[in-house]
Structure 1
Amino acid sequence: MTKWIKMYFRYYQNWLYESYDYSDKKKISRNSSKLLRKKEMKFLWYMRLIDSLLISLSKNQKLFSSLLLPLSNSLNNILKKGLPVFEPFYSIILTLMNPISNKFSKKLLKFVEHANPLIFNV
């Protein structure tokens, strides 16, 4: 999963700078401020955390599948009946979270724009 995240960010960064393998356009400049390096280290730490969580979940895959697969059909029926009740709360949650998620998205895109391209190598 982290490979996909890094690949997406690398493609986005290449698109921003029009820096593709087949073109000799702009080269991505490497900014090396302390704050940016801390953000890059934090990003890499989160990627390692996601990897370790996925590995631990994959070890318990048989347990999850033996519990969730029998419940999946009944849960689908419950969700179909409960969706009209849940949907208004969900729309309220989305309305409240929209400013926060927009701020987070802008920070993430700014990070990808200025980050060292080597951290997105897979």
Structure 2
Amino acid sequence: MGAWGAGVFENDLACDYLTSVVHQLVRNIEDCLDNRTNEEMYECGEEVLITSIDILNVIVVNYGSLVSSILKDLPLSDWKSRYLAAFDDQIVHYTLDVSSQLQRRRVIESTFSKLQDNTIK
């Protein structure tokens, strides 16, 4: 194991673990988007996809230099547009009032946008 400092992620094993966590989050997102109906995508998205995007945001803000090579080529815009299309198609089937639907959509857009902005830095 190579270490270059006393920090949490200043050794090879910790960096490898962080990388594996990021790869798993990306797989979770891709699984939610691949080969699913809009209903399935919406349900998986609300449970896993948006949560995974937000966790990636936290990782990028705190450890961006360690994971930037993984995230730089991800199709974030495509993920965002595909999920928002499923969200728009499905949200009308749920009991949220229109105001809550719009508020939730803004949160989703913002969550994706933060990741896009943070990975560009």
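Things to note:
- Given -0.55, -0.70, -0.99, -1.14 for log10 I(q)/I(0) by the Debye sum over Cα atoms at q = 0.13, 0.15, 0.19, 0.21 Å⁻¹, calculated: source structure among 1, 2: 2
- A value of -28500 for helix-only ellipticity at 222 nm (-39500 (n - 2.57) for each DSSP H run of 4 or more, over all residues; to 500), calculated from one of 1, 2, originates in structure 1.
- Value 28, calculated as relative contact order in percent (Cα under 8 Å, 6 or more apart), assigned to which of 1, 2: 2
- Given 4.8 for distance in nm of label points 7 Å out along Cα→Cβ at positions 7 and 95, calculated: source structure among 1, 2: 2
- Read-out Rg and Dmax of the Cα atoms in Å, for residues 15-86 alone, computed value 12.3, 36, structure in 1, 2: 2
Each value in this text was obtained by applying a stated rule to the coordinates, not by laboratory testing. What you see is a predicted model, and the numbers here were worked out from it, not measured in a lab. Cβ atoms are built from the backbone, for glycine too; each structure is taken alone.
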